[in-house]
Structure 1
Amino acid sequence: MSLSQAPTPRPQTIVVKIGTSSLTVANNQLALSVLARLVETLSQLQRQGNRVILVSSGAVGVGCARLGLRERPKTIEQKQAIAAVGQGRLMRVYDDLFTVLDQPIAQVLLTRSDLMQRSRYVNSYHTFQQLFNLNVIPIVNENDTVAVDELKFGDNDTLSALVASLVGADWLFLLTDVDRLYSADPRANPNAEPITWVQHLADLDIDVGDRGSAWGTGGMITKLEAARIATGAGIRMAITNGQSPNNILRILAGEPLGTQFAPQPNPSNARKRWIANGLRPSGRLYLDAGAVQAITKDGKSLLSAGIIKVEGDFQSQDAVVLCDRSGQEVARGLVNYNHHELQQIRGRRSGQISMILGYDGADTVVHRDNLVLNPDAIGPDMKPLADIG
């Protein structure tokens, strides 16, 4: 087959996150050369027929630079005000650079509540699909101006993974201030060993530290959490140096750059991804060994008889974490009873529920259709029965 007859690669959905440390130089001034290379790379991907989303940090840092501030704000009120200043300037720079290449963009600001409520989650999905249809690159950031602590993503690593899961992306790229993941923080430990490939997150035993840059919020811990969300959704993820955005093209071409994470072979469907990652659990249910076996190995729903302890203040249809006796998470799901009711029926057979509560309730505490297993609880080679269908 000649080169002219070679098949065109399948278009992919690609989410790229760039951190504050890669976007800025001294005194939080924008690193325009990095931004220009990033814009050129993303526009090239878009011209190739791919669907591209950029998750961009930097609003607070750019706002601080605009206002002449030397320290990152401490209070949420200060962050919200300064983010409002910086977000507009950041988007103006992006729009100027993308306009040179005739690539339209859109600003999408999200809070955690946009992904927690099912109707807003679905609406967000449809918005992204329409932007793809219009050949637009969405530029996503957390809506810092209105978000409060309990509705914040915490960092854009998590946000980018949730967006990638929402749209069913093929790839998630985290552009950061290191070239790959290491066995320890290379800034503090000169003996840190590079890690190029991660097949299973559970196999990692590394010291990731807990710090980001002076102006960013995400360290390696947040990147591993992003990897958990992304790979669990069947998305391949890569960590690479943000100073060289063209590494994205090289990785897509098959070069072993950065640290790459293998997607899980049996990803959950869209609704279960929402349950696992979009919702914040309001409580914990501790299960006996029989219940753990039933939901992780046999693909069954959770019954009241298998619950030995209830923690938290939650209502029916809230998300809860399901744990074994030791507190190890084995699954998450939507619960059919509130915490008061579960305290009364835990350890009891389903046939006793109506007598205890005085009315007919659901036979299951968490139905298998509303239950998502933790991949580490079932092992990498076992198909999660609760996710079938």
Structure 2
Amino acid sequence: MTADPVIPEYILIIASSARMLVQAARTAGLKPLVIDRFADQDTQAGAEAYRRVESLAETDIKAAVDYLIECYGVAHVVYGSGFECYPDSLRYLVSRLEILGNRVDVFARVQDKKAFFSCLHDLNIPYPDVSFNPPLYGGDWLIKPLQGVGGVGIQRWRAEEESSTGVYWQRYIEGGQNSVLFLADGGSPQVIGFNRQWSVALDDRQSFVFSGIINDSELPDECKALVTDWLKKLVPTFALKGLNSLDFIQAEGQGYVLEINARPPASMQLYDRDLLVRHVRASQGELIAGLSAQTGCAGYQIVYALSDLRIPKVFAWPPWCMDLPESGALIGAKQPICSIIAHAEKSRQVLEKLSIRQQIIVNKLHQGIDRYGIYSKR
């Protein structure tokens, strides 16, 4: 018999950028204690207490984790993006706290590309051809890091270039970039929504960096049903729990799985639902029935800097901006400046709003530098 789920008063949130989860925790009535790399203004505003760290490596987070446990007696942690490269840090967290989300071994198994694609093969779930050695035959291939997040480090493969370590190769398929946000209790999935996303080329070696997402996928119902069937196989196979997303390409009527993000993804903030509470309860084996219908569309986009810039000492951020750097912060070229969000009845209106709002930020921050000082692609 499963014990009743525990909804803690204090919750430790740790991620490369924790703002989304901090705001979700506040909305759910929880008190978030935060560790992340940026300590953005809106993260600080929502946190009960926070610590900024240089990285998510165990050596960098250990003192912050120990401090928050000692001062607040926090016993539960939700982790977000950024741990793909730091599995030892997750093992440290589980030695001190109860993880609300996927277990460390589950997260590691999903990140093990050989095991993941072998599992897809066994489950008869299609995916683009992969190779763990330089391809011996021609075609259009991508080279990807074995441990990556947000598309960072993905580039087109050139056969004449020297082979890298810590990478794999995947055949490039031209098609729509999609994802499905879902909850899981270790055995069954609960679909929250299908999303369309886009990437941006920051340079030749950063060609597919995550840029934005909208909760209107334009996928036909039969495609959504097929992807849902995939989830019904994948969730029990990997024992997935809590909020996750599945990224896939849709090309000429065929879907191809790319990866599972086995932690709360960016698309979580596009849905007006109590998803953090649902994440906590699903992590403890309970899927809450009765998802409310989503009204309208929402879109989220990251604004990247084209050149180095410094945030003015006095700067009025529009209310639709998020992940706000502190006044005077230096933003390096190709790094995120902030994020923007838009809501409307139709997806076309959302995309138009994102474009206009992005240009407003450009005009405010890059006057006298470069009126096109951002990266964006949809």
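If distance in nm of label points 7 Å out along Cα→Cβ at positions 34 and 338 is calculated from each of 1, 2, which structure is the one that comes out at 1.5? It must be structure 2, since only it matches.
Each of the structures 1, 2 was assessed by distance in nm of label points 7 Å out along Cα→Cβ at positions 98 and 298; the largest value belongs to 1.
A value of 17.6, 58 for Rg and Dmax of the Cα atoms in Å, for residues 66-265 alone, calculated from one of 1, 2, originates in structure 2. The value -0.47, -1.14 for log10 I(q)/I(0) by the Debye sum over Cα atoms at q = 0.09, 0.16 Å⁻¹, for residues 138-361 alone was derived from one model only; which of 1, 2 is it? It traces back to 1.
Once volume of the Cα convex hull per residue in Å³ is calculated for every structure in 1, 2, which label goes with the largest value?
Largest value of volume of the Cα convex hull per residue in Å³: 1.
So FRET efficiency 1/(1 + (r/R0)^6) of positions 58 and 330 (r between Cβ atoms, R0 = 35 Å, to 0.05), computed for just one structure, reads 0.80; which one of 1, 2 is that? Traced to structure 2.
Each reported figure results from applying straightforward, stated rules to the coordinates on display, with no laboratory input. This is a predicted model, so every value here is computed, not measured. Cβ atoms are built from the backbone, for glycine too; each structure is taken alone.
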